[in-house]
Structure P
Amino acid sequence: MYIHLGQPTHTPAPPKGIVLPPLPPPAPAPAQGAQPIRLPPVRLTRVADTRLAPFASICRIVTRTVKGGESYGTGILIGPYHVLTCAHVIFPPEDPLSKEIIVFPGQNGPDSHCRVKSDGWAVSPAYRGNNCNTAGEDYGIIRLSCPMHPGFVPLRAFDPTALGGATVSLAGYPWGRSEKARHMYFSRGTIMGGIPLTRCTGTLAKTNLPNDARPVPITPTTSLIAHDLDTAPSQSGGPMWIVQAGGRFLIALHAGRIANNRFGKAVLLSEAVRRRVADWMTRTLPPIQR
């Protein structure tokens, strides 16, 4: 596991932008047998008001590298100090020596003072950007140098076996729709199933699957899922959620396209992933005490 701890810094004043009160405590896990609500598909559409949940918790991420490069991605606040995203957003494949990460919660226009620098990050110990077999390990967290309070979306248990064919939503910051991906967009579609990686070739960015590869049933050990949502570059790390009895459940992180662009891929936030993220948040990268 790669862990980066930030240097001691002065905690900036709280942002002066729009700040919403924290969300109420999460509802309990869904009842046994609860099914996701079916909703109509939505093509990639600009989000009108990012002050609303869950959009206020979704973040534009800017990663700057030692070589002077700059890349863009998406993440989501899962606590006041922690943003969940893809590992390849933290370490851009074409220039992986990251030196600075800046997070813009709920951004939907020009850069503003409502931003916060990272103070450390961690990615899955099994993640390898040059190995497609680790595509299901493409996740990590960013610790912020000061808490953000637009509300956050905690990780909650869900039934992965109920996801096949379910309606799922995604929001993030697509490249090409606005300069430097500064506007948030939303889309909705269907989860197609799990993606078997036993016969994949190539890197995470360019994963090839056999022509006969098809999505398979999702199980508790599935790590990567396929979906048919409308997406664009820089949405990697974007949260994907379902709606069912008990509310909104964060179930995956969009991670790009796969199989010659036949479908989208997403890292499933399985029980094992949730346990590791919880450990990072409490032991490896706990909230900063000043």
Structure Q
Amino acid sequence: MTAASAGGGWRRAFVLVATAVLMLSVLDSAMKYLVAKYPLPMVAWSRYFFHFLTFGLWILVAYRSAAIRTRRLPLQTVRALLLVTMTFLFVASLDWLMLADATAINFLAPIVVTALSATVLGETVGWHRWLAVAVGFVGVLVIVRPGADVVNWGALLALGATFFFALYQIATRALAPTDPAATTLFYTALVGTVVTSLMVPFYWATPTAADFAVMVVGGAMGGGGHYLLIHAYRYAEASLIAPLFYVQIVFATALGFALFGEMPDLWTFVGAAMIIAGGLWIWARERRAART
């Protein structure tokens, strides 16, 4: 590959990732709007059901039997359930937190993966990465600034979501050598739809036409965002794409202000910068280790 073609590929990857995280930010905004009006299980159901209709079925048509062929069905199921749990916790946190705050806390996931790699997987983690973990967690404290007599339930829910998202990422890594991305994403949408569909009859509240449209758009944005992320990996290495996800804080801040009148204070940006710095430091160390 020539330098020019490599540069063009990276630029295409950047556009795809930026568009994807914008779509995922729209999904988060839709969930924040809906959870203030409808039961949480119903909101989670809309996220997976319309994701499956717009994306899961497309995978089934495009890949046919290959879409459902997996060597590790139990792990696929567990991975999808981890994401469903993360979705419930994250959407619940949006009823308490500003969109930018919840997004910034979610950036802690790669840092949590590093901590879990040492404590759960027994991997060797050097002091540089442990320092990055500490900086990231301090960043969360800067954002939420917990008081001695106040429990910030939104922050606790967001941290819980981050923990399950980190486990989800570890499961994704474990599946990568055996199952193609399309298969993994198909099971994500399928399991999420099945689980939430079993719950939603007990929490159903008939939405208005406008709110139903928001549900459709939110689910479609989730499916489209994941599709673009898959496409981005055709043009650039995963190690180059990873830092681009932090662009989402810009979209989350803009959408939070435009749709909900939310304006994060200076400490939110300071804390987000600390979390991002910790994540980028871990990313840089991993790239350096991969080259040696």
Structure R
Amino acid sequence: MALRIALIGDLHYPGMLNESADNLSVRDTFYTELLHNFFMEDADLHVSVGDVTHKGNSEEWKGIERIVQKYPGRTFRFVLGNHDVLDQSKHVTLEALELPRYFVEETRDARLIYLDTTRDMSPDNWGGFVDEEQLKWLQTLPRQVDKPTLVFAHHPIHNTTAKSELPMMNVENSQGVVHELDKIAAQIIYMNGHNHIQSIAKHPSLSQWDFVQTASVVSSPCFRVLEVTPTSVAVTTKHLATPTFQKRAAAVREIVSDYWHDETAPGGKGDQSIIIDRKQFKKASSES
């Protein structure tokens, strides 16, 4: 048996309470079909790497909830993105959704760590930061050497995936985060969104790290599938880039005027898939 995870990038679901019926139709048509494709993917977990909403208000969360509730057999997880904490504090949002801010899941095939990299209600600084509370929490986790550790966070580690070298396009205290994670895992696959561009990268100095950045669906309609087997971790991309989907995504970009679109969002050939041999994990653990 393999652990299968469907992974989706920034959704930026907009509320638009006062918008026209035409704009609401554009939104509902795009997100309903997009998330139907996502949730129909057979997986043990369906995970969003943040910016689930565009402003983070209750109207937008209710809109997402209405769609997710159509798929009661699916287990949906997400981490907060900077847009999810713009209109109301993360405490209010998480309390309403009855969700933790950060947590760990242990499965037979992998350890899953979910981090909060957001600044609360900070429209002028959209960069990432992992607070001291989470860093101390990571220090309490035992070192994992028998299976890979999958980390889900909104912001990328600095100087890894596409655009992560730019200001506010990474975790500000990346070095500290890498230090703490590296102490508790022999092999790490770090998954993020935020930069809206499909990208896969290696860490410049740590060979046991791999980085998977997933594009915003509003710029490049797609999602990823991770499959963890006894021998490998395979990451693939499911593209929804039909002319119809592309047209609907462009229509959403028009009605969400402050959405940041990047023409390079689809990434290159090497950004779509990767197979990581789990023999590396055994080697890393034996050398630690």
To which of P, Q, R does the computed value 56, 55, 39 (Cα extents along the principal axes in Å) belong? Q
Structure (P, Q, R) behind the derived value 19 of relative contact order in percent (Cα under 8 Å, 6 or more apart): R
Assuming -8500 is helix-only ellipticity at 222 nm (-39500 (n - 2.57) for each DSSP H run of 4 or more, over all residues; to 500) as calculated from a single structure, say which of P, Q, R it is. R
Among the shown structures P, Q, R, from which was the value 4.1 of distance in nm of label points 7 Å out along Cα→Cβ at positions 180 and 244 calculated? P
Quick one: distance in nm of label points 7 Å out along Cα→Cβ at positions 76 and 156 came out at 3.7 when computed from one of P, Q, R, so which one is it? Q
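Laboratory data are not the source of any read-out in this text; all were calculated from the coordinates shown. What you see is a predicted model; the values in this text were computed from it and never measured. Cβ atoms are built from the backbone, for glycine too; each structure is taken alone.
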